[in-house]
Structure I
Amino acid sequence: MKGRRLSDMPAQKIAREGVGRTFQLVRLLPGLNVLENVKAGAVFGHRRRWSRDAEDFAHEMLERVGLDTLSDAPVTALTYIDQKRVELARVLAGEPEVLLLDEWLAGLNPTELETGIELIHALRDEGRTVVMVEHVMDAIRSLCDRCVVMSSGNKIAEGTPDDVLSDREVIRAYLGDGDA
């Protein structure tokens, strides 16, 4: 980022450089409640906040993702989409300049998917840089300005969603030769 290689850095240094990420499989701190999980992002993120400032900011991030009424709930009692939103709020509490979302929309039902797309769209509209690894085509069409398609570790297409989703090599790689 900004001309610096991040791949060899430990996670906490990458966060301090302004990169926040979610995981394909949600990673929460199960012994903490919703607010405490998000507060951890404020304390250990890109811009460090402490004490009451960290707690207030964590409340703001919970409100941002629509979970302000669940701040005292144990994370283990939440639905899957709400666990994903807690993880996103924790990442946002670190105030990243770049947000990496690893299949954040995977496994959601249609209603949850709509909620997730709306949330990511709002973050993008705020001017955040969002990089997504995603397989949900509706999300790609709705959220992405530019796509890169990989197959077996190689880039096979790059461009607008419509361009890459109609690319013969992309169709061949993901649907098979008969559908290309």
Structure II
Amino acid sequence: MNILPNYLTCIELHLQHHSLPQVIDHVIFTTQTALSIAKELKALFPTLNCQLVLAGGMLHDIGRSQSHNIDHGIIGGEIIKQHGFPAELVYIVENHIFAGILKDEAYEFGLPTKEYLPSTIEEKIVAYSDNISKNLQILSREEVLNYFSKYLSMNHPVMRRINELHEEIETYLKISRSE
């Protein structure tokens, strides 16, 4: 296939894989957030692919159809591969957890030992949007860090990366809004 799925295809995939209604609600909300950010940043990043952001936002949690643990990104990546979608979409799904996971942290979390770091602007927008989109509300950076402190100590390197990702996207948004 190697083409990006549209909104309806993403919904159909969630239904086909038996995603819970609250997961579907979350991915729709996250996608709306991500697309809003992508549209604001398009002038700064002319090659930003809004269709990829849409598909990534809609499918970032497809792995939650099988697991609600940290491995849902890896499981989701496998689902995306099985459907023949492009590698760029697989990377968004695999790399959206927290603000990325380093190789040694992957081992610590019981994941296949490789790096899961968002590197493209599309990956970063989806990871950021997922972080701030909880219970159909937009969280502040402080609320996001507090939310993740349930799982990680505040001095864990992942928490630092979450903060850095937020700083990066928020800086881009400030620049975009000032132009």
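Computed from the coordinates by the stated procedures, all read-outs in this text should not be read as laboratory data. None of these values were measured; they are calculated from a predicted model. Cβ atoms are built from the backbone, for glycine too; each structure is taken alone.
From I, II, which structure was relative contact order in percent (Cα under 8 Å, 6 or more apart) = 20 calculated on? This value belongs to structure I. Between structures I, II, the calculation of mean count of other Cβ atoms within 10 Å over residues 59-66 yields its largest number for II. Identify the structure, out of I, II, from whose coordinates helix-only ellipticity at 222 nm (-39500 (n - 2.57) for each DSSP H run of 4 or more, over all residues; to 500) was calculated to give -19000. Of the structures listed, the value fits II.
When Cα Rg over 2.2 N^0.38 Å is calculated, the result is 0.96; to which of the structures I, II does this value belong? It must be structure II, since only it matches. Out of I, II, choose the structure whose coordinates give mean count of other Cβ atoms within 10 Å over residues 43-50 equal to 13.0 when calculated. Answer for the origin of the read-out: II.
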